[in-house]
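So, here come the structures, one by one.
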Structure P
Amino acid sequence: MGNTRKLVLIGLLVSLGLILHFVEAMLPISMLVPGAKLGLANIVNLIALVLIGFRGGLLIFLTRVFLGSLFAGTFLSINFYLSLSGGLTAYLFMSAAYYFIKDKFSLIGISVIGAVFHNLGQLLTAYYIIANPGIFYYLPYLTLIAIPTGIGVGLITYFTTRHLSVFNGGNRDG
């Protein structure tokens, strides 16, 4: 993929990730389990991983988190650190699964891995901030939400990348 095309794709994916982040913030899913989210912006992280590669996907993730927190007014707040730690943990585990064991997991399985590890990364950060091990009692409830949302994100990513790979030629350089 040429540099200009890659730069345009990165800009589009960052923009899409920001839109999904703000749309998700308006949804009342947190009424079921406080703090739970659908993980819609993770669609963009997975698409980037597949189409652009690890480095490009990481750049998109970091840019989206920093810009999203700046626009929302949560930069360097607890929400920022939770979002960064959960998303980074999820992205690293999804990348490892994608590159090393993708013959055993589909994009749907990789997405579920990301959803579960996103919660674990956030809880580890929350534990570091509040120093209360009781926070980990929340993990089973978050995992119950993470599995179906991870499946949904994985399905959307699968069909999207299948369609977009026609334009990309299936190439990744990252």
Structure Q
Amino acid sequence: MILTDQKILEAMEAGEIVIEPFRRECLGTNSYDVHLGKYLGVYCDRILDAKKHNPIELMEIPSDGFVLQPGTLYLGVTEEYTETHATVPFLEGKSSVGRLGIDIHATAGKGDVGFSNTWTLEISCAQPVRVYAGMPIGQLIYFRIDGRVENYYNRKPDAKYNQRTDKPVESMMWKNF
């Protein structure tokens, strides 16, 4: 079941959902709009290796924007820090962003119950497009869970993305080997 605007507000009141900063005008009928943070990352190497750490180079988006280029994977980050304790969050692109040819995630659109952080975005584009820090980039949709959670993400000792950050985080796949 997808939470409506009223159910999202009730879950926030109960501490089940946290969104910082929260702006009431960003709450849609059944979603919450998130915004592109000021940092982008690109991998230092053109060939990535799933068994090795692949470092990224961080850059700050200038006030006049940054032009994304096709054929490059950019790691972005949401301005918003979120927590979910009784729902499964899904991050989807906004239709207006999609109509500019921007994808905000390749495969990682679902969060886990207990996820508590900003969202790293896997950004690619169909043609060159200028983006700006603070622009609406996606929307969070919350699904109610059924059953008791035994293993919250933020309590897992081996969770790779628990450290709070305002910057995009590169893949930690290498930690699985």
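Listing for the model above:
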| item | result |
| --- | --- |
| Parent structure of the calculated result 31, given that relative contact order in percent (Cα under 8 Å, 6 or more apart) is the read-out and P, Q the choices | Q |
| For 15.2 (mean count of other Cβ atoms within 10 Å over residues 11-18, calculated) the corresponding structure among P, Q | Q |
| If distance in nm of label points 7 Å out along Cα→Cβ at positions 19 and 43 is computed and equals 1.0, the structure in P, Q | P |
| Parent structure of the calculated result 3.1, given that distance in nm of label points 7 Å out along Cα→Cβ at positions 3 and 83 is the read-out and P, Q the choices | P |
| With helix-only ellipticity at 222 nm (-39500 (n - 2.57) for each DSSP H run of 4 or more, over all residues; to 500) derived as -2000, matching label from P, Q | Q |
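Values quoted throughout were computed directly from the atomic coordinates according to the rules given, and no laboratory measurement underlies them. Keep in mind that what you see is a predicted model, and the values were worked out from it rather than measured. Cβ atoms are built from the backbone, for glycine too; each structure is taken alone.
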